[in-house]
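Following this line, the structures themselves.
Bear in mind these aren't lab numbers, they're just calculated from the coordinates by the rules spelled out. In this text, all values refer to a predicted model and were calculated from it rather than measured experimentally. Cβ atoms are built from the backbone, for glycine too; each structure is taken alone.
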Structure I
Amino acid sequence: MKHPWKAMCTTALLAALASPVHAKVRIEFWTMSLAPKFEPYFKALEKKYEAENPNVDVVWVDYPWDQIRGKAFAANAINQAPALVNFNVEWAYDFAQFNAIRPIDDLLGADREKYTAGALDDVTFKGGKTYAFPWYNAVSVLAVNSNLFSQAGLNPKQRLMTLDDQLAAATVIAQKAKVPGFAPTLGQPMRIFLAEGLPIVQDGKAVFNSPKHVELIRKFAAAYAAGALAKDDLFAEDNFQTSIKLYNAGKLAMLETSPTALKSVKEDGKAVYGVTEVMPATAGPTGVVKGGWLFNFVVPKNVNPAILPEVAKFAKYLTNDANQLEFSKATGGTFPSVRQAAQDGFFQKLPANAGALEKGRAIGAASLDNVRTLTLLGVSNPDPLRKKLVEEVESAVTGRKDAKAALDSAVAFWNANMNKK
């Protein structure tokens, strides 16, 4: 005779064996060009999160910056996208236009208030929806050679508030100290326009030939004619290396750059570093702070809805105050996109012997709420458009062509070619 309890135990055992073991939630997240240098940071973060959340399996994958976008497109196409992908603002915008990523307003919830206003604006696109969790950012400050300022009769500690102030100071320096004042990035005129609150495209048409745009280019032309602008690589897309070499050699009065670049001044231009004062970069009428280039985490469209709460929880962990602060310390040069981390002593507590590097870091952190990524979004074939604009700006600034005629020519080219695939 079988005992009833034996039958019950046998039934329960068979049921247990037949049932699948409860699987962990797998959260795969991709970063770009951060391995192997930052592997210790991510491995420690992954280990800590899994210890605190034993139901989650975190998988970190890093791809080179020139591969991650294509990898994400391909993964989306075969329905194998990761939970989170590290993009810049331009790529997040493009993926949002293709409906390849989802808005995250419902995932952010009350935690939205932890991020800076500028960072959230950077990733707010179609219909005012937020499409990414903000992560690390950059910001520009203005380093000035106090000796050259003094030679020109200028106060190196008096903040230059506007681009007009900067151009005026550069012109006086060129006249009296006999060196260029600064080296603007005229190879990226769109950023200069946007920093001054001037639009590039409106209602699908290029509009950068307005009287205000023309006036701005004429100001640069006047400064160029006065010797106020460093001419080497002035119209290159990236003139940083040339500019910092001039600054380190005492042949450039102002260096507009990220605070971390001041480490190069400290190492390669010791004499200049000792007389360097730092102030916020000049701001346009909108108050936008230059130098922003926000990286973020997007959520691909086809992520399993069932795991979205866990994905959101991990995304907020990745980008919270503590972890963004630790990442800034690990990189030594990035800034957080969350408010509390920017107030940490790492940024704000200056040692008694603080130099330009430490001062620049604190000034940059104090500017974060107004930092924006100044870039052109929503144009399908930007490269030839940018090339044409730079060519025309160069012809105007160097005096080969009137500024109005140059910008009219660039606008006509843009409007004829902007929508071509």
Structure II
Amino acid sequence: MMCVMNAAPGTIKKIDVADLKTGMYVSDLGAGWMDHPFLRNNFAVSDDTIIEKIVDAGIREVYIDTTRGHDVQHAPTREEVERKLNEDMHRVVAEHKVVVRVSYREEAANAVKVRDEANRIAHDILNDVRLGKQVAVEKVEPVVQEMTASILRNGNALTSLCRVKDADNYTFLHSVSVCALLVSFCRAAGMATDEIHLVGIGGLLHDIGKMKVPGSILNKQGKLTDDEFLKMKNHVVASMEVLSVTPGIHPDSILVAHQHHERHDGTGYPLGLKGDNISRIGQMAAVCDVYDAITSDRCYHKGMLPHEALRKILEWSKYHFKPEVAQQFIRIIGIYPVGTLVMLESGRIGIVHDQNEGGNLLQPVVRVIFDSKQQAYLTPTNIDLSKPLGHGGGDKIVGHETAEKWKLDLSRFK
């Protein structure tokens, strides 16, 4: 998890690592599992070696729990940080217009077929590499073309389906998700279809080097040793080695695998590239990789909701991602992607059902299903938040919700 639950409001504060001292209690390292060698995100800072390890991991800011350790008086609270990030996210997406050729519902059935085929191909290709076989690019190309075509018709259908993963097959499914996210990103950035295709191939194969990492390390649920952590990070180099001898692979595809762990401030790996020394493709791949990783359920943590993950992406863009790239990605995903549960100003709860062609990302079509005031299910009704009252709209989103909080059975509305 990325935070300590049930902490009193105002007790969790965000500080620069330069202000971190022994006697403090870290409640959140603010980094994904692959970005640091710690088993937990929360622990007491008992000596300076812990601080050195945090700095060496490239972590620039952390959250501290002032009820369990020393305070930093001038530091902002988590609530203040999140309020500002939410305001910034709304500002980022407010003027972005949705572009779709067909509706989500029209594309959904085809997207399921494309996703399932992509999952099968990814599983076969990565298993072949594990067995020492060569990558068959000719098997990858057709499925990436189908993924690209689906996303060109509707950018939400395939990417939203890819959010659902089986934790036991994470590596394969993560590869498909990153491919879908990258293709969406490239499409929104106006890249030519041929270039999108090459980047998509890189997305599907970006973690192929993990098949060279011992399974005992790749699937370990406990803390990795320093040596194991280095071997895990070496999957990027292994990916390069595999792809560099693969016939028919394009340099742009290899670039995705080589640079998806580089960071804007130079704290990434394997080369520690900084700023625009990281290619545009590499910068985009880095954001897609992290977003999918932190929204996925794993054996060691519960995945974040999409809007929580986007808030972290924006927060990390202070150091780890180029701000413009992070903001572009947020516009693509939107803070209310299809399938999101939201609270409306009227007190009704609904599921984001679709985006409007040419519409505002803050005003999607929502299927209302529950009245929070009456604590009762409603007859499912679609409302278009871009329209006024009396014309199918007349409401607005005021926040995100969870099915657990309201004890909702969302399976009845699929």
Structure III
Amino acid sequence: MNPILPIQHFVPDVEARQWADGRLYLYGSYDISGRTSYCSWEYRVFSSADLVHWEDHGESFRSAPPHASLEWTDAPLFAPDCIYRDGRYYLFFCNAGNREGVASSLSPTGPFTDAVPIEGADRDAIDPAALVDDDGSVYYYWGQFHLRGARLRPDLAAIDPDTLRTDLLTEAADGFHEGASIRKRAGLYYLIYADISRGRPTCLGYATSAAPLGPFTKRGVIIDNLGCDPETWNNHGSIAEFNGQWYVFYHRSSQAGHFNRRVCVEPIRFNADGTIDEVEMTTQGIDGPLPATQPVEAWRACLLNGRVRTAATGPTERDPAVREYLTQIHGGDWAAFKYLDFDAQPVASFHARAGSLAYGGVIEVHLDAPDGELIGTCRVPRTGGWQRWAEVSCPVMPVTGVRALYLVFCGAGDKFVIPKFDPERLFDLESFWFATG
């Protein structure tokens, strides 16, 4: 289910790599919940044998004290990449100061040490990507607004200036904003990137070429995260093959900001001509449609509309748990969850955990669209606190099939207004589920 990592981990800009041990590894930036700035001073590596259960391998690299992995830079770490060559794993990193470097380890999880700048790219731009080609050559890509690329020298610490290309993709011609990722499949080189062609760089666009340094031709969009959060700004991710199936790994922002981004994944399909069909954001991810009777945390909504957004509490010294929920719900807002399977068991009622400091409201349960079939109306009373959760329920009409669920939020009419609070704020929502009786 999306997002895929445990609730306390905010990992954007993910490069997904399956190594020889069969596990898939995630290398990304690391956001801090509640912080209104991009990234932090650390990287963490996560891995999985099934894309469902994820192991946190802890900090793999740090750019600031204590225990800094390098001394020649002290700034938040932006997007990384990782390759394997000749028995070692090489972590390519960058930071907010346009520093670009490489560190290495005998383990795919680090710690990555012996960091050095990459001559020819260091201090130039951000967001590195790397490719080990079939002949062993390593190619390096980086940049914002226009994408640079070059072959690296054998020590991986410098580009070969004779191979440098400075306009592999541009924002004007291709929508290239930042965040390149490179893969090779069936003789084609795929450059995936944050595409601003639709007004914000919320798309993962892609371009292909028959050669590692182009020319590249834009082919389309793989996924667009617009609508995941009212303030979402960018997207950055990669495609990866895992056990014969290809996936797109991307991120969504949360907490009504450009930040607090989490990694998500969807399966993708290649056509005979090498193109990739655009896929939509879902709550289910790779799991397939979710049983309607399975409790779903409200913060996992794949689309939010209006002023509704996610918020988090914790951890604290007394309570290490992190809790997230939908908040700032106003009349006319809605949240979408794709997709639920209503065929496994017939359902008769809708249940939710909600809280309201003021006067509550109504949850309308719609199918397939915000104005789609209305199957139930659930009243949320005043509970005495926004996160003082109470279970509410209502009967629902019979439902069959795999359906998108839209929860539409409305005022209740009998307002109990508390001074100094937004009189139009309705309630917060923690979770929901359907029941057979």
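I, II, III: which one has mean count of other Cβ atoms within 10 Å over residues 196-203, as calculated, at 14.6? Here the read-out was taken from I.
Match the computed value 4.2 of distance in nm of label points 7 Å out along Cα→Cβ at positions 228 and 324 to one of the structures I, II, III, and report its label. The correct label is II.
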